[in-house]
Structure P
C-alpha cells in the first residue's frame, strides 16, 4: 500500500498569513497579500484543488490513501475535509488546524472531533503562514495549551507539527521534545523531515540544529513525513531531487526508515514535479532503502501512525 502522508484539498484558497489574506485567482495563481503567487500549474481558470483532483492524481500514480492536512494558508476547511473523509472513508483521513489562542478554541476543538470526525490536530507553527506569524511569542509547550495534548492523547488523535525553518521562532525543538516526553501515548508527527537546510547543505551549524530536531525520532511516539523537500533547495531541486535524497539517507542512518513517511504537500508541490515524479524519486531512486524499509516509508509506517488498529 502506498500512502501520501501529507496532502491538501480545497475548492478555493481563502486563508490568512502575516503578509495578508490568501485568495484564489486564475490559472494556478493565488493572491497573497499584495502579491500574486503561482501555487499550482496553470490547470484551470479558477485556482482550486478539490478532493476529486487529488483522487485523480493518486490514481495516476497508484497511491491508495492520503492524509488530508490543513493550514491557515488555504483557510479553515473542517467541513470540506470531513465531507471528503465521509465520502471516501477508505481513501482519506482528515486533520483540523486549531488556533489555541482563539476565544472559542475548546469548543471548536471538540466540534472538529465530535461533529466532523477529524482525527489529526495540525499545528502550522511557521512565521510566514502559521501561528508564530500571528503570535510571535507563542510557545506550543506553554501550560495553557496542555489541555490540547491531554485531550488528543486521551482520544487517540495524532498531532502533526509544521515547525518551519531552522532559526525561526517556530522551530521549537525543545518544546516538541517536552510534549513528547510529557504525553508518551500521544503520536506526534513532524512535517517536512524537520525542514533540512537544502539551501545551504554544507552549513555545519544548520545541519547540527536539523539533526537535533531529527533525533526526536528516537522517541517512540515521534515520526516524520517527507513532504515538500524539493522546494527547500535554491534553486528548486530538480527531479530526481538528489539533495532531498541525501537528507533522507541521513535520516535513515540516524533514526531508521520506520520513522519516515512519504508525503508530497500537493497541490503546491505540483509546480516542482508531477505527482508520479514526487513518488518515483523515492520509489525508483532511493536505492539505499532495503525492500522492507521502502515498503515502510511508502505506506506501512503511515498506516501504523494514522490508521492504528
Structure Q
C-alpha cells in the first residue's frame, strides 16, 4: 500500500468529496474511486457507505483514516526534516485568500518570497471567507488568509497586521475636503456596503451601531473592487480597509478621509489546520508574511 493511496483516502474522508479529493491530489475523480476500491480489496472490507444522500465512512473506514492520518503526518514530518537538514526550500504552497487580501496585501510579500525562493511554486485561490476556512479544514489548501479571524479548535491562527478602516467617497463629494471626520457626520448618508455575511460588513455594522449612527444602505456587494467602483460613480460613501484604496487615492478617483476616534481597524491573520506538518517552504512563507511589508 503506497503512501499516496493513504493520503488520497484521508483527503476524501476530510473533505467528504471525491471532487475535492481529486483536486487536492491533482487526479481525476475516477482515480480516487479506484484507489478506494483498491484499499477495500486489499483490506477485504467496505470503507465507505455507498449512499447518494450523505458521505459516510464505515467503522473500518474510520479506523483506517485514523491510522493513515498518523502515518501520513509522520511521513510528512520526515520529509520536512530531511529538507531542513539539506537546507532545501522547494515544493508547492497552496493558499486560499479573501479577495481584498489577495489583491492588495499579499502581492508585495509574494513577490519578495518568490524572488528569494524561486524553486517554490505558490498557488493562490481567491475565495469568500467561509470558503477559506472550509478549504483549510479540508486540506484543500495549506494556508488561508482572512480578516477578522474566527477562533476554531481545529485551526491555528497566526496574527499578521492591522489595517486601518477609512471612509472613502467621490472626490467631488461634500465630505471629500475633510482630512478626518467623526462618525456622527455619517447619519442618514447613502452608504455602499459589503453583503451581510462578509466579516468587514459585520465589523462596520457593529462600529456604526455602537456610535448610534444610522446610514442608508443603497448598495451591497461581495467584494471590495465593486464597492470602490460604486463609490467612484458617487452612488454613496463607504468604510473600507486603507490598504485596499491606495491606488485609487493616488490616481484621485477616490478621496480618503480618516475616521476620528481611532481604534477602527481590520485585523488580518493566516490560518492553518491544527497539527499540520509545515514544510520548510511553508515556514519561510509564514515568516515573510509576519514581517514588515517588503519594498517594491
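Rule-based calculations on the coordinates, nothing more; no lab input. The shown structure was predicted, so the numbers you read here are calculated from the model rather than taken from an experiment. Cβ atoms are built from the backbone, for glycine too; each structure is taken alone.
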Where is distance in nm of label points 7 Å out along Cα→Cβ at positions 211 and 267 largest, in which of P, Q? P
If FRET efficiency 1/(1 + (r/R0)^6) of positions 139 and 163 (r between Cβ atoms, R0 = 35 Å, to 0.05) comes out at 1.00 when worked out from the coordinates, which of P, Q was used? P
Mean count of other Cβ atoms within 10 Å over residues 259-266: greatest across P, Q for structure P
Computed -12500 for helix-only ellipticity at 222 nm (-39500 (n - 2.57) for each DSSP H run of 4 or more, over all residues; to 500) - originating structure among P, Q: Q
With P(r) over Cα pairs in 20 Å bins from 0, in percent coming out at 35, 62, 3, pick the structure among P, Q it was computed from. P
If distance in nm of label points 7 Å out along Cα→Cβ at positions 35 and 283 is calculated from each of P, Q, which structure is the one that comes out at 3.4? P
Ranked by relative contact order in percent (Cα under 8 Å, 6 or more apart), which of P, Q sits at the highest value? Q
